[in-house]
Structure I
Amino acid sequence: MLKFMQSNLRYKECVEGMVVVQFVIDTTGQVIEPFLLKSLTKETDAEAMRVVQLLEFTPGMQNGKKMPIRYVLPIRFGVVKGNQKK
């Protein structure tokens, strides 16, 4: 999941911090009911919500039945440092 998040997050801001998103993984493995628990900026919040909705999971199981699972995901945004030539 970490590699997926890193390769799919796209933002232009020079901002560092964390967005925390809560969501439910339904019985088909899809993300539903995403909700921001911790905001950073409008742009990073929107990007975190966009990428979370792209995620797919294996549904949770309890006693042999598929069950919806509530999940909290912290997403850290940081300044990407470019390659500098010496």
Structure II
Amino acid sequence: MMAPDRWHERIVMDRNIHHGSPVIRGTRVTVGVIVGSIAAGDSVETILASYPQLVREDVQAALELAAEAVSQVDFVPATGGE
């Protein structure tokens, strides 16, 4: 597991690259693409084969950023109309 906040070394947000979406440094591969691929059931090996410019630590950094972002969101449970 990557040390807390180490994702900053691998991920950048630059408004000139994908309108500021977080991307893996030196690439145009977005964190959203990586996290979405994991959510869809792709393995890390599949992602690395699809994006040979990435290394395993890039995928880990994307997941760390996503985890940190989610932990900072306040969820309000939906109420049922029962």
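Bear in mind these aren't lab numbers, they're just calculated from the coordinates by the rules spelled out. For clarity, every value in this text was computed on a predicted model and none was experimentally measured.
Looking at structures I, II, which one was helix-only ellipticity at 222 nm (-39500 (n - 2.57) for each DSSP H run of 4 or more, over all residues; to 500) calculated from, given that it came out as -11500?
Working: I: -6000; II: -11500.
Here the read-out was taken from II.
Cα extents along the principal axes in Å computed as 59, 26, 15: which structure among I, II? The value was obtained from structure I. Which structure, out of I, II, was relative contact order in percent (Cα under 8 Å, 6 or more apart) calculated from, if the result is 37? Only one of I, II returns 37 for relative contact order in percent (Cα under 8 Å, 6 or more apart), namely I.
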